[in-house]
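As structure tokens, here come the structures.
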Structure I
Amino acid sequence: MRLTHSPRIELLLLLLLAALMVGAGIGLRQPSNVDEERFLGVALEMLQNGNWLIPHRAAEIYPDKPPLFMWTIALFTRLTGAPNLALFLPALIAGVVTTACLYDLGKRLWNRRIGVIAALLFLATYQTYSVLRAGQIDGFLCLWIMLGLYGMVRHLLLGPAWGWFYVACAAMGFGIISKGVGFLPVLMLIPYAYAVRKGWSGVVRMPGQGRAWWLGLGVALAAIAVWLLPLVLYVTLYGDEASRAYVSEILLRQTAQRYANAWHHQEPFWYFFLKVIPKYWLPLVLALPWLVPAWRRQLSKHDGRVLVLLGWVVLVLLFFTLSSGKRKLYIFPALPGLVLVMAPLVPWLLRRWFAQRPRARKVFIGLAVFWFAAWFARGFIEPIKEHLNVRQALMAEVAGMTQGAELMLTHWREGQWLFARQPIVHFGMDAAHQTQKAADWLRSNPTAFALIQADELAQCFKPDKARKVDDHSAGEWFLVQAEADNGQCHERSASVPFRFAWQLPHL
């Protein structure tokens, strides 16, 4: 691969390719799953209620994630006036920044050609589109992981560069208040320390710098304090029981406890290696039979660059493997490190595969072009194929049938709140006995309606007095009023319902 352009033109072309591949169809997309609906709704509710420290979901505190991602969506919504666009912009920016960082690190660690290859490998991987085209935290987390990785590599392998080390520490801090695992780049210090101790080449030794190293922890804590310090002060001075419970939930249960004893997405230890990597790290995994022996040879030569990068990838995979809770997107942070350590071997692989097979080389190039073109086209096809969100259609139908009257939601999902076109009432997303509570509430609110699932309707209501909502593939739902009460349900708990209404049209 001969490079005839200047490094600046190379970088601009790669950034353009990243923007086109990740951003294809971005103006046509809308929230299409509960994660996207949740994060967009929380961000819009922040804009409406002005509470930036404690996220809310239909007036109920949302305790699962720190707020930085939602802040970013709210900011882009304010700047663009288009929530459906704002939801996907953080991941698009992360994809462009990651591409730039991989190119620059490849160029500095090896040469310009390796930088180009590293960026292209990242953009060619299936999981890149699976994560970065979604409006989810993991795409945004990629930004902070990559900045952390970039700063650590500049310092540990190309340094000393204390400024970049502190950038990495700040990025990890912001990553933590995006999603708790934002600290992952610090794991790079483990293989780095081993390489320094054993005298491996390619790593920078920095003896007698203990104070400078510890300052990095202070920088990370300062980044975390951007949110945590105002939160603690607010809860201490003005907090109620719910806000104090939120602090405990977000700092303890949703971090260490969730990692050690996950209550969702439980999978066996081999899940990533047998069900995720073979599919989501295509086409990279196809080269592993040649790459593993090559890495072994590089490690036998004590190449510290390979040890630090490959060791970090292994540690990230091990970290997520040890947790009982696993989702396919969890291991995405390891991908930039993997492509960076793969890139130097690609020219050797291509020569080995195609030196005596010029026709096969042309087929390979054709397949690569088709692969990129197919992902670009998919960005426009998917929004058209998905069409209208089923929960959006459901809530539009409900608003028409109830003429905008107050609506009690039971066993609801994020999209029902996000797309609500009328005032809604609920007792909490995970509350017990929701149908019974709805029946009791309707007795005091005879002009209101409740939305009840089909399998719970007969418990508290007369089916012949319920109105079925047209099927939008969002489950089978019925609308009822107080007149449909069968008198069998009497919920005497002292639960106070949450009330919420969007003040302005937003979607």
Structure II
Amino acid sequence: MIPKEPVVISQKELSIDELVSIARFDTPLIISNESKDIIQRSRDVVESFLFEEKTVYGITTGVGDNSTTKVKAEKSKHLQNNLLYSHASGVGNPLEKELVKAVMVMMIKNLSSGYSGIRLETVEALVNLINLDIVPKVPREGSPGYLIYQSHIALVLIGEGEAYFQGELLDGETALRKGGLTPLSLHEKEGLSLINGTVDMTAIGAIGVYDAINILKTSDVVSAISFEALKGTRYAFDKKVGNVKPHQGVKSTLSNLNTLISGSEIAEKYKDFRTQDALSIRAVPQVHGACKDTLNFVKQLVETEMNSSTDNPLIFPADNESISSANCHGESIAMSLDFLTIALSEIANISERRIFRLLSTEHSELPPFLVENSGINSGYMIPQYVAATLVSDNKRYAQPAVVDSIPTAAGQEDHISMGTSSALKLLNVIINTQRVLGIELMCGCQGLDFLKPLKTSSSLDYIYETVRAHVPKLSDDRILYNDIEKMERMIKNEMIVNHTESKVGTLSV
């Protein structure tokens, strides 16, 4: 295999695509020489504070409500390890490998900005974990927005905790040794810097945004197939509609839909079949478009946070100054991820309504539940139950986490973002929405079978054939959970979008 070009962590902006390429597709990373110099300059300032015995939060004092307690120089290094020990308190099942790697990437980016005062050796130790595929075991639950995930990761750097190496779960020291590494000895401020910042919610949020882009492109393709199967009236997709409601998302969805159905015999024959369609068909540009506008707003916020400095305290080498601030507060990310969760819930919601119409012969004029001999066959009746259940679950996940702040640290941290909860809810909705869209696509293709010999467009026919290569037409009842899983994988791994774009070019979001 040809080695992948490493992603360079530098003073330039890191993109969501670059983060995903490392976390999901195992692209290696390196730190630029410029960033190495900046990290060192920031560390020099911390060393000067120690020499001067200056009172600086987290360096010569305790943390949180212990910030009024002075810590002597000889105890400061001990404090760093204690911070990891005490804060590594997560519970529940472990995070997926790609999420842990994403958090580590964001830790490296945050620490490389030059405002943390951490040693270069420590940042490079994180780089080594990623490039050697040493993945710390990080419990999924219990993080209000920061501290806990990073603590479990940082434990492995000092030879503690647990990590996976080549798929085997080992204690931290053994995992390092098998990778040819040795445990770090943390210096002043390093434990605090390793566990601070908005990196966990931001990393997971970036993964969520990446998957949301795929979902929104997929939703246009899937809805176009349902439009065809339901003999939709294409006038509602006239571009003039977008000119008088010029939201960018509406216009991009109209463009996608018109491209996708271009050349369809079905769309041409049934263009005057109804005066107007139900809203789940007619309002695809307006609903999908609103979700795209939300996605683009959230994407901009997430990428801004990815390239922010969110440590506390912040070190400003040019001014030889340390400032204790609240850049570690994740309100921007928490609020935006709650917003994106709402948007993706709506994609699943309207998708399920189209499934319902496809299965209801009084709406679709197709055989009941999309199967012949419906008296002895249930067809796709029950997958609609599944979609309805997933949509109902999404409605609960769509309740915002950010408004539910509970004071911590004896009141020192009396307002927190709950941003990690926002991010984890988003992931749940992404999975559910992929499944709902998969069920819709399966049903839409079945609907097209009953309209033959009329043909859909060449691009949608290509997707139909792609689906049929994995899931055959349902003629008699069979076990369906395998089919649903196949459809989910085809959406999750971007097959539907990639195949479509190979025919029509890049879809708009």
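Read-outs throughout are calculated quantities, based only on the coordinates presented, and are distinct from any laboratory measurement. In this text, all values refer to a predicted model and were calculated from it rather than measured experimentally. Cβ atoms are built from the backbone, for glycine too; each structure is taken alone.
The table below lists the values:
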quantity	calculated
Read-out FRET efficiency 1/(1 + (r/R0)^6) of positions 385 and 441 (r between Cβ atoms, R0 = 41 Å, to 0.05), computed value 1.00, structure in I, II	II
For 0.00 (FRET efficiency 1/(1 + (r/R0)^6) of positions 369 and 481 (r between Cβ atoms, R0 = 25 Å, to 0.05), calculated) the corresponding structure among I, II	I
